Structure 1
Amino acid sequence: MRNTILAVVFVANVLCGVLVYFIPDLGNYILLIIASVLTLLAIYDAFLQKKHSLMRAFPIVARLRWVFEEEREKIQQYFIENDLNGRPINREKRSIVYQRSKKEIETVPFGTQHDVYAKGYEFVKHSLFPYDYRKVKGDRVLIGSDKCIQKYNASIINISAMSFGSLSKNAIMALNQGAKMGGFAHNTGEGGVSPYHLQGGDLIFQVGTGYFGAGTTVNGKRVFDDQVFRENALRPKVKMIEIKFSQGAKPGHGGILPAKKNTEEISIIRSVEPFTRVDSPPNHDAFSNFEEMISFIQKVRDLSGGKPVGIKFCVGDNDEIEEMIKTFAKVNNYPDFISVDGGEGGTGSAPLEFSNYVGTPLLDGLVFVNKTLKKYKLKKQIKIIASGKAIDAFDVVKYLALGADAIGMARSFMLSLGCIQARECNLDTCPVGVATQDEDLVEALVVKYKNERVKNYHNKTIDAVKEVAAAMGKNTISDITARHVFRRSRAGDIISLDEIYER
């Protein structure tokens, strides 16, 4: 094959040379240049380079492999996958976000594409006497225990943690402005409070293990700093503090900011060296056991002026989580909320093993935390925020039914900004300017149009949640419980989530 390809390009080169000799016009000269370049490339592939066996055996032709590999995700998404089999978020789910964010028609024709008799199919049952959805209540939740002074009246849907660095400045600005317009909260992510977060929207200030925006570097080690934290925590638009233990996409690992995305500006905000990969530690330096953790929570609450303080984790060892909640009850001090992330959570960059095989999926983790809080009589004090690939109103209803008080969404809000699921977040090449620091790409995202889409998606999803609740005959969203959501079992029976998870 190698000799055949070499012979073909050589003959083509000779023929183009002959053509130029007899008909010396511009077109033929261009053909000769192309043929000559291909000949030189074939010689290089076949004889000079020694790294790639495929290129030595199949010069030039083998390069097509890299072309198709580079475009594989796009080919898969646009030409192969159907509405339901795309991963991690299928086309049907992506479409509903686009439609709601743009206020386009969002109805579907000709019936469902779901196999309603398949194992795992989920649904809710409606009432013969549906309620007027415009009168349905319960789209806000008051977060703050008896240890909290400045309680926060939050929307049941908020933007989950995404840092400036992971996302572009334009994406952060659009999200925050959209949160202001829609009256919901925006989690800063562990990268700290940047100027782009300060667009008027309510903030959940996340404190990660790297203490970006909440600490300083001492002898090469990131440590919590009372003064640095206080400056950000006391900002009027910071409504809650979230101490991150882990996230679902890489639990027990710590955050990763690729070197390409660590610009001069971001390095100043995070107090790190620019253009270097930034790995957050897997654990907190400020505490090492539950008693110290509770003291740290109270310290953070005091430094912030009594604002709600929560903790975020993906459920790992159940015994460890129960011991933590038991300690909360024993010492009579606790966080104001717990953000439960699922192992299916998204991220811009994660090791494959952690993304695929570490951490409890959201439904199982959420149910366990809810049951454990009830066991130790803390559910009324500690609210639960669930995060894990929620997209549409049914996702929200299901998570609320299983014990969540509010929902954090990340990828769905990225989609509302125009994300096309190119899955290049870790490469700094996001084609729509959402997850990149490339200035040319960032400019493609126009804030004054995208902020409206963020607001629209939130508000229309809230309306859809109310419509589902109303169809079930409920006048308050919180009246929906696990016994109102159903799943088809392996045997084909219909059973409630209450029967599956509460026994």
Structure 2
Amino acid sequence: PADGTIVSGASELDESMLTGESRPVHRTVGDMALAGCYNTASPLEIAVDHVGAGTRLAEIVAVLDRALAEKPRLAALADRVAGWFVATLLVLAALTGVVWALWIDPSRALLVTVAVLVVSCPCALSLATPAALAAAGAALSRRGLLLTRSHALETLAGVTDVVLDKTGTLTEGCFALTGQQTLGPKPAAQCLALAAAMEAGSEHPIGRALVSAAGSAGVDIGGVSMATVRNVPGQGVEAQMQGKRFRLGRTAFVAGIRNVNGEEQIKEADTVSVPGSTQVWLGDEAGMLAVFALSDKARESTPQLLEALSRHGARCHLVSGDSAETVQWWASRFGMDHAIGAVSPEGKRDYVAKLQRKGAVVLAVGDGINDAPVLAQAQVSIAIGSGAPLAQAGADAVLTHGNVADIAHALALARQTRRVVRQNLGWAFFYNVVAIPLAATGVVTAWMAGIGMSVSSLLVVANAWRLLRAGRNGV
């Protein structure tokens, strides 16, 4: 709940929700610890420096509030038209009644006036937008995308640029084993079992990743019994099994178990290293046994999302708080031309504002506390439901699952909704342009007007109903 300075201890802090950095960061005496981060390794003693409005988290919330206050609220198309239409209709009905009463046939003046009012009852016009929006909203909710603000669909249809976060949005936001290389006599499965057994009781992201990888590979760690396990903050884990010492962690830490010279093995293992990955070494007193590469893992649906957005003509931007090198590597892997890393929450908001000044309509997608200001700044935004509540507070829609490809589906459905609204409005105006003169001249009677008005409204609703089927079958 407070920002402070570490005065005792050393640990690794998960700051991903605040900064976008996917890997836990080593912190020791003299370093800052921010409110909202997670301590993943060892106890720390912290001297409190800032509380309440003075914390970094509060600064991000303040940026979010400013962005929400400045964000334009777009009115629905029908709301901008219906008021003028109703006023014009009342004037036309009154003029029709006066003309019939004074110059044509006073006995039919009331019936003709009623026919004008009935035939031009703005049901079709009033239903044109709400029916389409309701159908589209229902279709999206079935796919797990919940709209929280009324303008979201209308704005989504005009999106030209999509600003995407990396950690937790395009990627899973947690460590996964992405590579393994054995360097000693023990087979790969046995090395993985040793590493997982040493981390069996750990809450560190790396430890959880190794245990999860062992489980996914069907490696049994039940028969691996460690006598003692000692955690060395910022370095790794040391354990004993059957009188032998093992170490798991950083290169120097593992190599120092008995001044083991593993330089040749370390050079040999360079092939498992990729930008943004973390290397975890396993060794015993005889030398290095294996090296594991752990990194964030792309969501399975990310390639589908990016391909679909490109097909719809939207420019994609990767804007993340993770290191510039890591972000560029991921951008290259995803085939994205616009990418920037090591960006603060304020920097993300400024990036979107710059695009908006160039005339772009921006959709922002994110999940962390550091994404909240950019979600509020963008004309329309979507938060990942598994992320921070603060991000959801600034978003216009929430994706309740991890299938980010549905974001592109929402964009396509929003554009189809816009077409349906325009079709509905076009039909409503055509109907009124034809029907009102016929009613005003007495050709269409009141009962005919009632039937015409009902049929017109049913056509509008039926056209909007197509969006439900489109949402169910894909757009």
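Rule-based calculations on the coordinates, nothing more; no lab input. Predicted, not measured: the structure shown is a model, and the values here were computed from it. Cβ atoms are built from the backbone, for glycine too; each structure is taken alone.
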Identify the structure, out of 1, 2, from whose coordinates helix-only ellipticity at 222 nm (-39500 (n - 2.57) for each DSSP H run of 4 or more, over all residues; to 500) was calculated to give -14500. 2
Output the label of whichever structure in 1, 2 has the greatest value of Cα Rg over 2.2 N^0.38 Å. 2
Quick one: Cα extents along the principal axes in Å, for residues 110-149 alone came out at 52, 16, 8 when computed from one of 1, 2, so which one is it? 2
Distance in nm of label points 7 Å out along Cα→Cβ at positions 38 and 310 - structure with the largest value, from 1, 2: 1
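Determine which structure produced the value 19 for relative contact order in percent (Cα under 8 Å, 6 or more apart), calculated from the coordinates; the candidates are 1, 2.
Working: 1: 19; 2: 22.
Computed on structure 1.
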Among the shown structures 1, 2, from which was the value 22.0 of mean count of other Cβ atoms within 10 Å over residues 278-285 calculated? 2
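To test your reading of the models, identify which of 1, 2 gives 0.95 for FRET efficiency 1/(1 + (r/R0)^6) of positions 206 and 390 (r between Cβ atoms, R0 = 30 Å, to 0.05) when calculated. Walk me through the intermediate numbers first.
Numbers: 1: 0.95; 2: 0.65.
The value was obtained from structure 1.
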Highest-scoring label, criterion being FRET efficiency 1/(1 + (r/R0)^6) of positions 182 and 438 (r between Cβ atoms, R0 = 30 Å, to 0.05), among 1, 2: 1
